[in-house]
Every structure is written in structure tokens, then in C-alpha cells.
Structure 1
Amino acid sequence: MLLSVVLQGSFDRVVGSDGFFHIAQAGRVFQGGMPWMPHSVFADGWVDHQLGFHLLLWPLTLVLPPIAAAKAGAGILGGLALWAIWAFARRANLPVPWALALLPIGCGWLFWLRLEMPRTQSLSLILLLAALAALREDRPRWLLGLSAAFAWTYHVALILLPVSLGWAAVAALRDRSLRPLRLPAAATAGLALGWTLHPHAPGTWRFLYQHVVLKVLNRDALPVGLEWTDGGLDALLRHGWGALLALGIAAVATALARERQTDTIALLGLAAAATAAVGLGTKFVEYALPLSFLAAGAAARDAWPRPPRAWKRGLVLVCAAAVLWSGLTVRRAVLRTEPPPDRLVPAMQALRAVASPGDIVHHFSWNDFPELVLHGPEFRYIVGLDPHFLALQDPELWRLYEGLGGTWSGDRSTVIRERFGARWVLLVLPYVGGEQALATDPGLRRLWKDEHAVLYAVKPTP
């Protein structure tokens, strides 16, 4: 916890733009609805698929300013995620559990970076590890409750189905019993219970199909975030090398062990699958690294029940050096890539001086949405969080939106006014060619500009 909070305090930025939205939504989680994207799938009813996460952030919004609350939430949950790795390792009697918790962040600065985002990654990892503990200890009631909580937190909860099936298969084959099959049944029942009892049900089921099935199975046809598509061998070697190293150690130790426990085989399979997934997108590094080191710990427990003291002392130095290097790398990356968190405050103040609450503001990138919502919650926007929320609701409108942000041949103002219903246009800088293109549009009047944004008024229909 101390490591995580100190790292957050070492920079003034918010890691990842989505955190702006999450803290804004957490502050109004009990108000119901989400009015900010009237053209998206949420026009048919808001489904907060990360409700559990927003409920945990809500107390922080009562005592801290929004940016501070976002950073505090990320720091606390990031620290708890590392604690969860340690707790699982200790509960499973793995050697040096503190090292198994620290080595993933020491060997993967991107993993630590993702834990410091005010998003659901840390909470998802905590719930996954708790579910793995329930699987290991054959506690279907625990698994049912954890699965229901996971369903309220993140759609990644669906991974509990293959995870529980794989674990139960290993246990059933080793025990020559069907008793372990209670576990995937409990996980399935828990997920169904969570989505059915969710305050936004039955829309939860429709949105589950939209957000998971259509998104994952149509990654080439529908727009998705970069973290889903930036994988490949290069990403695996740069960000998943620690997982590959741990898997290698686990494989060697498993081969040398006289007896192999069920959790060792199950963890090795899960870690291998998660590491392979890094080749699809870097977001999977948040599961690959901790699972791989836990698999290595389980294999080492089977092969060397009593590790020598000198080995433990050496790990202290390795962990300290690796964590220091990784923390400095995270800090440099954040300061280099993340903009100042209050950069759009002056632009929203200028907009507030001329616009009315409820007005639609056109922006040219779906990545702008979280910051706009936090600093201008009284206005409405076009698309955000995931671009497919607009693409699924109105494919033609999405194509228009993409065109307006690219090489549009006509006046943008006409389409913005008539198809999107927007009275105002905010161009967030830098945007290559944006100012030049909008300057030639006779239907736009520039009202305000600073180094981060340009505000325009859309002239009414002649």
C-alpha cells in the first residue's frame, strides 16, 4: 500500500483518461442514469457494468477533490491488489509470498502502471485471486458470492467460467471424482445472480452481449481501444518477459518435483493462457505476471519444500532493486505521456459562460470524453469510453463522426448541427490539421482558445 500510494504521490497526473469518467460517475453513483452520451447505446438505458468499482470510489468523492479522489482510489486499490497476491501465496503455503507479490511489479513496469489507473484492473485482480482461493480450497459458496460481486464490477468476470472449468477439470482428473464440477456450476450461478440482481437489470444482459460478445468477436469490424489490439510478439517480449521467465522457472520446477499438487498444475495452465493473451493486447499483462509468479511459487513449493535462507536473502536485494527501477520507469512514463489533469478546466469555464446545461458539445476524439465529463458534467457529448457504444447504436452516425475527425470534404458545421444536434464544438489540442480545417468552415465561429483547446459556436441554420 505504501509503495502504491507513494508512487501516486510522485506525479500530479492521472494515469489513463478513463479515470476522469470513473471518478465523475462515482460521485453521482446513487443518482441513477448516465446522461452524457445521448447518441450511444446508453440512450436506451444506462447500465453501470462497473457499479461495484464506483461504489468503492464513492466515499473518496465525499472527502477529496475529484482528481485527488481518483489518485487515492487508484493507489489504495493498487496496493490491495499486491496484498491480494501475497495473501493468496501465503494461504497456499507458497515460499516467500512477499517476493511473489513484489516481483510482478519489479519485472513489469506496465503491470504496475495499469494497477495505478483509476480503473477496475486492481479490483478485478483482487476478485480473481479471491476466486482462485475459493477454487483451491473447494468452497463453492464462496465462489458463488465472489462471482456475483465480480459481475457487478467488470465484464472480465466472464473469465471465471473458463478458469473454474479448467481448475475443476484438473481437480476431477486427479481425484477421479465429479465433486469438483460443483465449482464451475457455482461460478456460473454467481455470475447469473449478479447480473440478474443488478439495479440496471435486465439491461445488464443486453449490454453484456453488446460489450463483450460483439466487441470481442468483432474487433476488426468495430472500433476498440488500443489496449485490445497492441499485442504481438514484440509486446510479449517487452512487457511479458517477466511472465515468460516465471513460466520457465515453473516448468523446470514442476519437472523436478516428485509430487505435483493440483493448484500447481492449474496455476501453470492459467498463467500460460494469460501470458499468451499478451500477444493479443497489452491489457492482459495485468493477469499474466501475477499468475505466472504464483505458478512459479507453487512449482517451487513442490520441488523444494524448504528453500535455503541464502536464496531468500538474495531475493530481498533483487526485489528492492527491481521495484525501485520499475517505479522510476512508471513515473517517467506517466510524466511523458499523460497531460496535466486540469488542462481543460479553462476551456470548460469558457463554455459555461455561453452555453446552457444540457447542451450537446461536439468533440473530435472519443478519448476526450472522460476529461470533458469531469470538468463539464452539465453538458452532453457524442461518444466516449469505447467507440463501439456509438457504432452499435447508429453505425451511420459513427461513420459520420469518424469522417468529421478526418478528411471531411464539406462543411462540418452542417452535419454537427443537423445530425448531432450540437451547438458547440470543442477541439482538444494537439490535433493535426484540426484548426486549419475548422477555420475554413463558414458555419463555425471561434470563441476562445488556449494551448490545450479551441472553442467554437455552431451558427444557427440560415
Structure 2
Amino acid sequence: MSTPPSPVRLPAGVRDFLPRAAARRRAICERVLGELEAWGYTRLVTPVFECADVLERGLGADARAAALRFVEPGSGEVVALRPDFTPQVARIAATRLADVAGPLRLCYEGAVNRLTSPTRGPLAQREILQAGIELIEAGGPEADAEALAVASATLAHLGVEAAPLDVGHVAPARWVLAAVTEPARAALAAALGKKDRRAVARAAAHSAGGPADVAHRAVPELAEALVGLAGPAAEVLARARALPWPDDVHAALDDLAAALAGAARLQPGAQFTVDLGEVRGFEYYTGLRFAGYARGAGDAVLRGGRYDELVGRYGRPARAVGFAVDIEAIAQAQRAAGMAPPTPSPGALVIATRDDGARAAAVAATLRAAGVRAAIDLGDAVAADATRIRYAVETGWTHVLDLAGPTLEDTRTRAIAAISPQAITAAVDGDGDALSRMFGNRRP
């Protein structure tokens, strides 16, 4: 008795993208990378999996837990699918590009794979399309300003309704968390994450400072202030600077103000809000952190920040800042805004009888040389028009060129134009000017 075939299915967390959906995501990636390259960032291509112990040097605790591991059959090594690009770029900067002086401006695009922990149920794998930058061996407000400016410019280039970039710095929350006793630290972090003022006050009462320590006596005041330190950048920074922070936190606030001012100079029109109580990514980032949001997307479409300790784990101590764009979140925002997928470049499906195959091949070759996509229909040349048009639309052809007419049908409008026999003859002879003009704008 034969075993029935297993159902045709995909693993949880991954999906196919058919031509129109794929075209949207490809266009988003190309727009993002085009903007990043315009700012001087050079593209890298990294492997989808690496030796787990090497990759995990550059991952925070949450990302290490999210890495999907398996044993590579050839070597027996434990390897991991990348849950993040940043460690890979850091590894390359510290090894393959170790002799190249900074700053290094590097960008990337591709898929990352993460294990996610839903509220209920087992761990699930999720594939995420990303593109982003890493600015390595660059510190100070000037580098932070560039990262903010590039992030703002990238969102502006994608045609979505983006909110002002939400910016923060880990120094205030890090100082407050370090100033409370260990048992209260986790509770305070959770309360700050929820912006629960009462829970923050309860946790912050467990200060680790002594009675003569003026700064630590202010911990409850400063912790509660973090809950409300969110909003327009200038106003929030003014309120934060008026509080009794220690000198190193005041210096961090000065750096943040300088980075925002620098970003506004680099990208005129860029808008920012500030949230100093945000603790997401707290263990990973060492300074600036920021996130971008767009109408129609359920979560941030862009996240980034400064990570000055990561590259050194691979042997090249270097300050660094970067961000990643979530391509699927941008696609979601575009759909919510009613943006149609990109229009395919002009392309002709050439219809001919088998006896006319040589002419069809010559016409298709001439169109391609003139910058128009073209292929010969390999199906039944006498198929019903409706079937042929549906096939052409589903497979991305903007026109159907029927040599029997000869006619050219626009699959988008169903308009049919007659073609002069002379234009076809010229195309067969390699002169496609007359015929290609009928397609309007040609692809570059």
C-alpha cells in the first residue's frame, strides 16, 4: 500500500509573493537602496546562515534566543539563520575590511529569520525582509545626525505617510535603572515600557544610593519624569535638561540635541519627536536610538541606533550606528494608503502560428534590443482572446502583439491598435523604431 503524498504547504512564518506583490516589495527595496547609495553607502551581500557561535557574538540576549539553529550536515557545525544583519556587517568590517580606514558606509538587503514567542502557543519562525545601513568607525553627534538624516530621507522617499522620526537616548533610563536595587530593576524596566507612572514610582523607591548621595535621592523624581519625557523634540529636551541628572547624562542630552540639529541641516524638512523613557533595545544600544512609523503599519517600519560595543567583539573596536527598514511593514503602509503596485515596464507577448515562428523570434529580438521586454507565446496560438489576455495580465505583460493582424492590444485598457505590415517587416529586419514607439516609454 503506497503512502499518500503529504499536503502541499509552507512552513509557518514564510510566504510566497506572486508577481504583483513581488513587484511591490522589489520596488520598495530598490527605492530604499537607491536612497542609501545616494548617501554614499555601498552594498554588501552576506550569507543567510553562519556558524552560530560567531554570529551570536554580535547578538543581544533577545536576538540570540530568536536565532534558528541547525546542524550543517557536511561539517557537523551548529549554524544559525541570521536573525539580524548587523552582526554580519560588523564581522566583515572587523575582518575582511580590517585594513580599510573608517568611516565605513555599508548597506544591505535580504531576509532575516527569527523565532518569535507569541502570547499563546509554541515558538514560531518568521521571515522578515529588510534593508538598512551601518555607519562603522564613526562616533559623536555628527555620525548620529547622518544616520537620522538618512533614515528620514529614506522614509520620505517611499511614498508613505510617515510620522516624525521618534528619537531617544539610552543614557537617562540606563542611569535610573542602574540606580535602583537589583530586585526592583526588572519591575522598573517593565513599568517604564508600559509608561505606568504608579508602578514606576513603586519600583524607583528602591534606590541603591546612600542618604548623602544627592543624585540617587533624586531617583524617584527622575524615574517618574521619564514617563512624561516624550513629545516635540525641543520641548522634551528643555524639560529633561532642567532635571538633576548626573554630568554624564547631561552630556548625553547635549549630544542628542546636537545630533537632531545636525540631522535637520543634512535633511531639511526632517521632523523628530523625542522619547527618553523608551527602553526597547536597551541592552543592545549604547546611545542614540530611533524608530520610524507610518500610517497603516501595525509597528515600526524602521528601527536603529548606536551600538559602540558590537564591532569590537569581532576584533576591531569601532563606534557604529545604523538602522533597518522593514520592507513588509512598508508594503503594508503602502497598501493602506491605496498605493498600487508599480506598473510593469512595457512588455509584449508575441503571438504567432508555428509556421510564423521565425518572424516572431526576429520581432521579439528587435523589441528587446529597443528596450522593450518581449517573449514569444509558447501556448496555443488559436486560444481564445480572453484566455490569452488573462495569461498576459497574470504574468506581467502590458501588451499582446498578434502578428496575424498585425495588432497590438494593451492588456490594461484592452485598446487594440492596428500595426502597419511595414513596421513588422522592418522589425523582422532588425529596425524596431516604428514598432517600439507604439509602447510609449521604454524601460531604461
Among 1, 2, structure where log10 I(q)/I(0) by the Debye sum over Cα atoms at q = 0.09 Å⁻¹ as derived comes to -0.64:
1
Upon calculation of helix-only ellipticity at 222 nm (-39500 (n - 2.57) for each DSSP H run of 4 or more, over all residues; to 500) from the atomic coordinates, which of the structures 1, 2 produces -11500?
2
Can you say which of 1, 2 returns 0.75 when FRET efficiency 1/(1 + (r/R0)^6) of positions 56 and 304 (r between Cβ atoms, R0 = 25 Å, to 0.05) is computed?
2
Highest-scoring label, criterion being relative contact order in percent (Cα under 8 Å, 6 or more apart), among 1, 2:
1
Highest-scoring structure on mean count of other Cβ atoms within 10 Å over residues 288-295 (candidates 1, 2) is 1
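Only the coordinates and a few stated rules stand behind these numbers; no lab work does. Fair warning: this is a prediction, and the values are worked out from it, not measured in the lab. Cβ atoms are built from the backbone, for glycine too; each structure is taken alone.
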